[in-house]
1. Thinking of 1, 2, which structure, once distance in nm of label points 7 Å out along Cα→Cβ at positions 34 and 154 is computed, gives back 5.6?
2. Of the structures 1, 2, report the one carrying the highest value of relative contact order in percent (Cα under 8 Å, 6 or more apart).
3. I have -9000 for helix-only ellipticity at 222 nm (-39500 (n - 2.57) for each DSSP H run of 4 or more, over all residues; to 500), calculated from one of the structures 1, 2. Which structure is it?
4. Comparing distance in nm of label points 7 Å out along Cα→Cβ at positions 82 and 106 across structures 1, 2, which is largest?
5. Where is distance in nm of label points 7 Å out along Cα→Cβ at positions 90 and 114 largest, in which of 1, 2?
6. 20.7, 74 is what came out when Rg and Dmax of the Cα atoms in Å was calculated for one structure; which of 1, 2 is it?
Structure 1
Amino acid sequence: MKEKPAELSSTFKHIVRIANVDLPGNKPIRIALSAIKGVGVTLADAACSIAKVTRDHKTGNLTSEEVEKINAIISNPSQYGVPAWMLNHRKDFETGEDKHYLSGNLHFVQENDLKRLKKIRSLRGIRHIRGLPVRGQRTRSNFRKGKGKVVGVAKKKEAAPAKAPAPAGKKEK
């Protein structure tokens, strides 16, 4: 007798809700978690290892306890021992703490940070206002969208050839 494929088992869920985002059940958990804004594959791998779930495990086959554990880890990773360099909002301006934001909150916090930089007229803020690259990239050949053609080296126009001096023995008429 054949075994049922994992997707056809009675406990398989086609949609799993983690961090208020519907994740597809047929994808591996590490890929499905990266669909949440603010969660990359590295953080998803860390959450899986902390929750003791195989990262290639299909999302639809997770038990409700595993889903709750992963949801708790994703919501507050620093509480579960995730290193600070994995968090997406380090050294908060107001509190100085390392924090991790997801989806709508992440967008709101990033927008407020940009508004603050623009308001205090820092170099980064001014670069954002002008639509220029902020982190030191070159601007001569890249970032030319809406700024005209590529700025290159202009070729010198060829000068008209000079008249040859008349031979000394002949006079011009």
Structure 2
Amino acid sequence: MTYYRETQRTGLWVYLLLLAVGLASVYIPLYASLSEGKSMTLELLSGPIFALATLPLVLNLLCLRTEVQRDRLYMRLGWLFPMMWRRIPLAAIVSVEVIRYRPLRDAGGWGYRWGRYQGRRCWYYSMRGNRGVLVVTGDNKQHVVGSQNPEALAQALQTALDKAGRGRA
């Protein structure tokens, strides 16, 4: 049973910027060499081939899926295929709190990060925004899960904990 599901993507401007950089890295070298009368060589094509090959991999990283399932909190970074995933069993969760954090200052940006929250080491799973849920586990580890609707995420976690017999976290 799934209590909550959210898919976060970066803003449209990030996709457009990556597309522009990818196209420029293909077009500029080809245009420059062809305008000078050089023939197509593997050396000349290696840059554009590399750019075209890595663009789907980079685009894949711009999606974070969060699910509260019957027995765990599950986060997955990756749209087509998972590049990172983390499962936190509900049995390990001690507390859940809706927070506002500073992604650039606390974690160095968005994505799967290691940083600090209120002076303590913390894992960050975020894609956009500055709101999320602080999940503290029994081994005293902190996890900040970014969300566009952190109140619903926290409520779903609390409901799953209640149904699992874990009471108020």
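Quick note: the coordinates plus some simple rules give every number you see, no bench work behind them. Worth saying up front: this structure is predicted, and the values here are computed from it rather than measured. Cβ atoms are built from the backbone, for glycine too; each structure is taken alone.
1. Details: 1: 4.7; 2: 5.6.
Corresponding structure: 2.
2. Largest one: structure 2.
3. Working: 1: -9000; 2: -11500.
Derived from the structure labelled 1.
4. Ranking 1, 2 on distance in nm of label points 7 Å out along Cα→Cβ at positions 82 and 106, first place is 2.
5. When distance in nm of label points 7 Å out along Cα→Cβ at positions 90 and 114 is computed for each of 1, 2, structure 2 gives the biggest number.
6. This value belongs to structure 2.
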